[in-house]
Structure 1
Amino acid sequence: MTLLEKIPTLGDTELNNLLANARRLDVTGTPAQRRAVDEVLVPLEREASRRRAVGRAKVLKR
């Protein structure tokens, strides 16, 4: 299973940690690390955004 396939199954803490690390490497990483981050940063951002939206929807339903 690739990292991209694992993203939806990650816990919130795991997702947030991975996203923080990806953002950091995107700025301070080596060229090879930056290329690797390019593949996962957008999917990580999308999943984090989706989860925030779901969380807000649950709060609004109360």
Structure 2
Amino acid sequence: MWSGVGDFLAMGGYAPWVWGSYGVFAVLLILEAVLLARRRRQVRDRLTRRLRRERADQVREVREA
């Protein structure tokens, strides 16, 4: 099959496509994780602000009553 590491890395002449596709996949996988973490943080922050605002409204209603 392969007579050494060099032959394995050359992938029978298809190395640019094989390793390129692995590279693109790795970049997209990392990008997906980064974007998911960012989105999660945005949603958490938005919900935290909403909860604080609702609690402040409840306190205001109790004080006015």
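-31000 is what came out when helix-only ellipticity at 222 nm (-39500 (n - 2.57) for each DSSP H run of 4 or more, over all residues; to 500) was calculated for one structure; which of 1, 2 is it? For helix-only ellipticity at 222 nm (-39500 (n - 2.57) for each DSSP H run of 4 or more, over all residues; to 500), the value -31000 is produced by structure 2. Computing distance in nm of label points 7 Å out along Cα→Cβ at positions 7 and 31 gives 3.6 for which of 1, 2? Here the read-out was taken from 2. log10 I(q)/I(0) by the Debye sum over Cα atoms at q = 0.18, 0.24 Å⁻¹ computed as -0.66, -0.98: which structure among 1, 2? Derived from 1, not from the others.
Read-outs: derived from the displayed coordinates by stated rules, not from any lab. Since this is a predicted model, take the numbers as computed values, not measurements. Cβ atoms are built from the backbone, for glycine too; each structure is taken alone.
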